[in-house]
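Below, each structure is written out as C-alpha cells.
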Structure I
Amino acid sequence: MKIVLVFPPFYHPSMYNLPPLGLINIATCLKGTKHNVEILDFVLSIRTNELPLNGRIYNRCSEIIIEKEPDIVGFSTQCTTYPPAIQISENIKRKLPGVKVVFGGHNSSFLDIETLKRFPFIDSVVRGEGEITFKELVESYGKGGNGEGVLGVTYRKEDRVIRNPDRPPIDNLDILPIPDYSLVPPLSTYRNACGLNRNIVIIEAGRGCPHNCIYCSQSIFWKRKQRRYSPSRIVSEIKTLHEIHSAECFILAYDQFTSAREFVKDFCHKMIQHGLNHLSWYCISRLDTVDKELLKLMRSAGCESMCYGIDSGSPKTLSFIRKRINHSILFERLRDTTDNGIVPTLSFIIGFPEEEKEDIETTLELALRAGILGNNSPLIQMPTILPGTDLYNKYKDVLRREVDTYFAQGIEFENGKRLISDEKLINESSRIFSSFYNLPCRGMDLKRLSIICNYFPLIVQFYPKSFYLLKKTLKMDISDLFMNFIEWVKKKTKRLQISLYPQDCYRYFTPFFKEIIKGKEIKTFIMDILRYETLCLESAKFSTIKDESPIREIIEDKEIIPRKRKGIIQAEFRHDISDIISDMINDSLKDYYPEKISFLLFRHTENILEVSEIDPFTARFLTLSNGQLTMSEIMGILKKDFVDMETQELKKRLFMSAEAVLKDGYIILRKGGELNGQD
C-alpha cells in the first residue's frame, strides 16, 4: 500500500521548523515492509514557497496528497494544526472516498471519540505512542479490516465509534530503530528555508513525566511512565546524524532530561569520550535537578542552552497548578548556569483562573529580577487549555475567545489572518479546539494579559535594571507601569494598534523614563543605570573582532597613530556602576550610592556583549586615540593631564594601557598610511 504521512501546514515568522521527528519515527518503523511510505512536510513547503500563503492553501495540500495516489493518509496533529488537518482530510475524502484517513498526536489522542463522531471523513485515531500501533493498523487495513483488535486505536465501524484498549507504553525505547532522516529533505534545506546558521535536529532522549501539573498533557499522554533512551543510544544517534546528515546542533526532546543525575553524567561523559562535545545541544530542566558541578559537566559535553520551567512566582499559584519547586534557588541556579556559559530560557505563565493581580505581579517581578542577572531569555505565556489535562476538565465549560495565546498562532494563512473556514470550525466547538480559547482570570482582563505576555519580555531583556528602579521609585505595580509605557509608545508612533519592537525600547524607553519622573525626586545613580543599559543596546549596532596580541616594538614606535575601533563605546559615569549592578544582582540594593567616577567600554564581539571597566588614564588615552595623533603627541598631552606622574612612570603606564586595549581589540594602529589590524 502507498502511505502518505502529513505534517500539516503551519507558519510563524519568528519560529523555525525542523524535520518532523514523530513522522520520521513512524515511517522508519515501516521500513522493510511491503508498503511504500512518503512524508510530506507542509510546514517546510511554506518556507520554500512551494505552498501558497493564501485561501487556497488547504486545496493545494489536498491536491499534492491526492497526486501521490495514497491508500492511507496519516496526519500528525497538535493543537494549532488541528483545523488544517481536518479540512485537508475532508478534501481528500471527497476526491478519494476509499482512502483511509488516520489521525495521531496529542490532540487526537485525547479527543479521539469526539473527533470521529464529529468528522465522519476521519477513519481512525492512533492514541499515544504510534510506532507499533500504526504499523499494526496498516496491517489491519491491508487485510481488509478497520483496526479491530489493535491496541491504542479508536476507529469507526459503520455508524459506531469503537475504542480499543490502550497500548502499554514501550518499556525499552532502545528497541525502536534510529530515525531514518533520508525520508525527509536534507537538514541544509531546513536551515536555508528558516535562515538558520547551522543544521539543527531534534533527538528524542526520553518519554514521560512523573509530575502532575494541572496544565500539562505530557504526563497523561505518556501514562505518567518515565522512560529514557540509553546514553549510548542517544550518543550513537548524534554521531550518525552528524557524520551522515551534517547535523551541528541537537534539541534533546525530553521534559525530564536532568531528573536522573547518573543518566546525565553518563551521557555527558560519552559525548566527551566520543569527541562529540564540540557539537551544541539544548535540553529542558528543572531548577532542583541540577547544580554547579553537573552544569559544568554539561557545558563541557556541549550543552549550549536549556529551558527552566519557572511558571509562577506566587506560592498560591504554584499550589493551584501543583508545581512543587523551591524558587529560593532560582537566582543561585541562574548564576551557576550562566557562569558555566549556558544560556537559559525561563518560562513563566500568568493568567490562571484563580490568580489575583498580586499573584501576577509577583511572577512579573520574578521575571524582571531574573533579567537583572542577565544572559537569559524570558518566555511569558498565558495558560493553554490542552485536552486531557485537569485544567481542561475543570474549566472546559467556561472557555471564551478573546485573544490568541502562544499555542493558538501559526495558521494565519491569508493576509496575516485565519481563514474563514478555520474560524468557523474553531467557533463551533470549544472542546475540540480548546487551545484557541481562553480562561477567565480573576486578577486581570485577558487583553491586558496578552499584551504583557507578548511584549514585557522585551523590557526584561533590554531594560530590566532601569525598569525595576523606576518601579521602586514610583511605587507602581509592574503591569501598570508597563502599560503606561506601551500606551506612550503607541501615542508617539501614532500606531493604530498596541505593539512593541526591540527598536522601540531603544528609541523610546529613555524619553518615557525622563517624562514620567519629571518633577519627582530621583536618585542620580538611577539615571546612570538607565544610561548604562542604553549604551549596552547601542553597542549592539556594531560587531567587532579581537586582534592577536600586539608586538611590543610597534607600540613603542612614537610615530604610530592609534585609533579607537569603530563600535567601541566609551562612557564616563558619576557612580561605580559595577558596585550598583552587583548589589542589584544580589538583591541588596542600597538607597544611596556616593558619587565615584567610573569609566566603561562597551562592545559586541560575535553577538556577545562585553563591558569592561577601565581606569582614568586608559580612558584618557582612548579618548586621544582618534586616528590623528601619534603616540608621541599623545604622550605630550598626557604629561599635561597627569602632572603628578614622573616621565618614566608615565611611559610605563602608557605602554601598559596601550598594550591592554590593543590586545583586547579596542584600538587599531596606523603608520605611514598602513593599517595594523582591520576595522
Structure II
Amino acid sequence: MPQKIPAILLLGIAAIASPLFAAEESYLLNPIIVTATRTATPSLEIAASCTVITAEEIEARQHKTVLDVLRGMPGLDITRAGSMGQQGSVLIRGGNSEHTLVLIDGVEANDPSTPGRSFDFAHLTTDNIERIEILRGPQSVLYGSDAMAGVIHIITRQGRGKPTFWGSVEGGSFRTFREALGGSGGNEKLNYSLSLSRIDSDGISAAGSADGNKERDGYRNTTLSLKLGAIPTKNTVLDLTARYMDSKTEIDNFGGPLGDDPNNELQWQTFHLRGQGTLRLLEDLWESKIAFNFTDNQRDNDNGPDAEHPVSLLRSSFDSRLYKGEWQNDLHLGERHTLTLGAEYQQESAKSRYYEEYADYFTGLPVSSTSDFRKKTAYTMGVFLQEQFRYGESFFATAGIRLDDHESFDSQATWRITSAYILPRLQTKLSATLGTAFKAPSLYQLHVVTDYVLGNENLDPEESLGWEVGIEQPLLDRRLTLSATYFRNDFDNLITTEMDAATWQYRYVNVDKARTRGFELEALFQPLPELGFSAAYTQTDAENRDTGEDLPRRPRHKFSINCHYRFLDHAGADLTLVYVGKRDDLFYNEATYQSGRVELDDYTLVNLAAHWDVTPKVRLFGRIDNLFDEDYEEIWGYGTPGIGAFAGIRLRL
C-alpha cells in the first residue's frame, strides 16, 4: 500500500489542528449533510469535498435519470454506452467505476454479480428523490469496501404536512413518453411518500451511427419508490424504505460497423429494502440505530440469430443478493465531542449462467461455449470508531479507524483524519483530509471459471491512500462563494487480468498501480434572489503507474456552468453547459479483430429547461437537450443522442 505522505500536508493538518488558531465567532450554517460523518452535520463543519443536489435543482433542470443529474458535478466523469437505458458509469476523481460506492437510503446498491462489483446507473431515475449527496475521496472508514474514490448517496423524500398527490405526463423526441404519479404527507406520528413512474422510448442506435449503424435500441423502465416513517414514542423512530426497478433495454455489440444487433435484449430487475429503528436515550446524549438492508439483482440477456449474425446465439443470466445488518451508536459528549461507534455484518451471494454459439474465426463452423458460475457467497464483518471534535464555531476535526474481516483474506484496517478551520472575520475556510481505503475482490474475480477467464482465490484487496487540501471563501455577504481543492490518490494492488501463454486464458492478479491528482474549482453566485449562477472546473491527471499511460475515459479538463432565473413568481428557466475535454479510450473492431487506444474528441453539451405554473396546482414544463446538436462520443463506438425536445404537464392535488 502507498505509504508516502507529503510533508506539506502533515504540516498543513498540524497547523490547522492547532487550538491556538481557534476562535468562537458565529457564521451562517450551510445545508445539513449526513453521508460525510454518518451524523447530521452542517456542511461548513465538514472538511471533505462534498456536493449536495436538492430536489428543487433536479426538478428545475428536469433531469429524469441520476446519471444526467451527475453529469456536470465537479470531480465526476460520466460515461454511457449509448442513449437512455444503456450501461452508465461514474468515475470519481479518476478512480474506476467500481471504486464508487452507491447508496440508496443507506442501502448498498453495488451489484455483487458484476465482475468488478460496480453499480450500473443506467436505470436509476430521479423519482421521489429529496437530495443526492456526493462525497469525494477515500471513505472506507465509515463505509468499508468499494468507497475508494467516493460515495454517492441517493436519499428519497420524507413525507411532511397534509396529504398531497400529484401526476405528470411527458413526451418528446425519440418517441419518448413518461408517466408518473405519487403522493406524500405526514404528522408528528406518521409520514409517508411514494411514487410510480413509467418510461418508454424508441431511443437511438446504441452502436455509433458513424459506422453505419441505424437500428434503434428502445428502452422501458418502471420504478416504484416508497418511504414510511413512524414515531411511536418521543424517543423512538421507525423507518422503512423500498425501491423496485424493472427495465428492458435493446443493446448492441461493442462498436464498429457490425455493432447493430436487432434482437439483443437485456432484462434487469432490482429491489432495495431497508428497515431502521432509532432510539434516543439519556436526554438525546445517546442515539442508537439498528438497521437491516436487503438487495436483490437479476439480469437476463437474450440474443438470438438474426440476418446480420446468422450463426450467433447468446443467453446469460446474473443473479445476486446482499444482506446487511448495521448497528450505529452516536454519543454526544458535551458540545465539543461526538463519538460514533458502529458494527456491520454483510453477506453477499452471486451466480451466473452463460451460453454462446458463434462461428469459428478460421473454419466458419458453429461452435459453442458454456460457463456456469455456481453460487458463491462471502461475508464481511466490520467495526468502526470516529471522533468528531468541535472547538467553538471555528475549528472542526474528525479522526476515525475501521477494521474489516473478509472471508477470503486477512483483516483490513483503514483510517482517516480531517480538519477544517474558519478564519475569524474573513470567514475563510481552510480544510485538509488524509485517509486510506480498500476494495475487496469481487466474487467473480475470486471464483470465476470460463474458457477464457479464471478467478484467483489468492487475490488481495485493492488499497489506496488519498489526501486533499482546500480553501473556501464567501464574499458579498455570502452571495458569492469561491472554493479550490487539490487532491491526490495513490492506488496499489489494483486487480486486472494477465494472459497465461500456456493455456491462452486470462487470470485475475494484483499488479496494477495508479495515481490520480488534480484540482477542483467552484463558484456560486446569487446576485439577486431570482437569479443564480454556479460553475465548476476539474483538472485531472490519471496515470497507470506501470505503463505510464493515461487511464482511459478520464478527461484532463472538464467545465460546467448553470444559470437559473425565476420570474413573475411562477415561472423559471435553467441553462446548463458541460464541456468535456479530450481523453483516451480503448477500441475493438469486431470486423477486423483490431484493438488499441484512440483519442476521443472534446465536446460541449448545452441543455435548456423552463416551466410555467399556470395555477398553484398546474405546471407546464419543457426542455431541450443538446441544444446545438453536438456530435460526440462518451465511449468509442457507441452512439449519443442529438438534439431532443420534450414537454409535459404536472398536476398537484
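We did not get these values from a lab; they are worked out from the coordinates using the rules stated. Keep in mind that this is a model prediction, so the values were computed, not measured. Cβ atoms are built from the backbone, for glycine too; each structure is taken alone.
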Among I, II, which structure scores highest (criterion: relative contact order in percent (Cα under 8 Å, 6 or more apart)): II
For structures I, II, which has the highest computed value of Rg/Rh (Cα atoms, Kirkwood Rh), for residues 238-301 alone? II
Where does the value 80, 61, 48 come from, among I, II, when Cα extents along the principal axes in Å is the thing being computed? II
One of I, II was used to calculate Cα extents along the principal axes in Å, for residues 158-413 alone, giving 76, 52, 36; which? II
Between structures I, II, where is mean count of other Cβ atoms within 10 Å over residues 230-237 highest? I
Out of I, II, which has the highest value for mean count of other Cβ atoms within 10 Å over residues 526-533? I
Supply the structure label, taken from I, II, corresponding to helix-only ellipticity at 222 nm (-39500 (n - 2.57) for each DSSP H run of 4 or more, over all residues; to 500) with the calculated value -12500. I
